[in-house]
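Next up, some structures in structure tokens.
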Structure P
């Protein structure tokens, strides 16, 4: 694991699925809802509009039924290769009240699979540390495993 900046968290792995399918899993709400949260959490609502300023909204639900809306904005979408989103801005580039991170998902063709790199950018060390403590690496790693299972057809 490497970081580009002291405030960044990075998850990088090779996955044995095509890059186009990884991008589709990130950008199609019906698919994203099947894998985005590590079990036993789940996504119960999702909106993705792949234009700069478009919505990137998910509502996560914990095992106890408590829901956590996450409202954000797409900053960049490069078909098949990259998705950048943030909760610092809402759809239409409206500033949000409680920014936490900007996510960069890079989808790099490698052999018959994909080099997957997800980077979470934070404003300061405290925010980065909080994200680490709530399980960035474990959670994002498990979600990636679930993404692969959805693409391979072993997860409903």
Structure Q
């Protein structure tokens, strides 16, 4: 393992993102070099790229485990009984609800064409209270932003668990 784990949680999250990008780039380079025209040599050897991928995967594995340990063991400041992990799950579920309601409102606001079936016309009608849904979306967005700010603040003040 080449990764040093003495950092804040926020730094670890940035490092995780970088490792994922590095792995994506290595995968692309590997795919470009696994096949060449007969008699040619690849620009990079697949074996060397695979070795780099293995090292990056090992670093990512250790980093994600440390991030998860830290999130589980660290209480969210100002929230009695919540770990960072529980706050992250809560934020994710609020976001899921928010996005679902947004898609529903989008569908409700879509212009529906009138369809003529035999001699009668069929009209589409909205079956939800769009204003109430929008109010809930706004409240969810506010709650998500507040929770996200608290998580980000904690991420910069918490040291990564080794």
Structure R
């Protein structure tokens, strides 16, 4: 499974060269290279990453104005932990659990632990429900079949 499978086309992945129409190869970090002429292209993440390499303190509005990448996509990159707000920034994301300021992702460290624990608990509860359903189905089969032994037609 590649990065394209995980993120779909949220980041406007280029597929063919503008110059020669040849297919592009993904080179990593939002960068694509033409198989034929070697021209380099960037998806939205690549554009943002490239801009931030040169302008470390840029905010979302500045990034949008300079790269053309929409602000929602930039926020998505922060929430997906592909980007991080600098320590010096006066603006942060907020934790979806408690509202504390965070630099990337959806949750602060404390809420992330709670979220993972709750997710694990739901997974175990689902496994228990699946086992109960299986036991219920087997019980019904035994009631209908008499002694519960498998019967084979010859």
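Nothing in this text is a laboratory measurement; each read-out follows from the coordinates by a stated rule. Everything quoted here is computed from the prediction, not taken from an experiment. Cβ atoms are built from the backbone, for glycine too; each structure is taken alone.
-14500 is what came out when helix-only ellipticity at 222 nm (-39500 (n - 2.57) for each DSSP H run of 4 or more, over all residues; to 500) was calculated for one structure; which of P, Q, R is it?
On the way: P: -8000; Q: -23500; R: -14500.
Only structure R yields this read-out.
Just checking, which of P, Q, R has the largest value of relative contact order in percent (Cα under 8 Å, 6 or more apart)? Don't skip to the answer; put the middle values down first.
Details: P: 28; Q: 34; R: 10.
Structure Q comes out on top.
Who wins on FRET efficiency 1/(1 + (r/R0)^6) of positions 85 and 109 (r between Cβ atoms, R0 = 25 Å, to 0.05) among P, Q, R, i.e. which is largest? Write out the running numbers ahead of the final one.
Values: P: 0.70; Q: 0.10; R: 0.95.
Top value of FRET efficiency 1/(1 + (r/R0)^6) of positions 85 and 109 (r between Cβ atoms, R0 = 25 Å, to 0.05), among P, Q, R, belongs to structure R.
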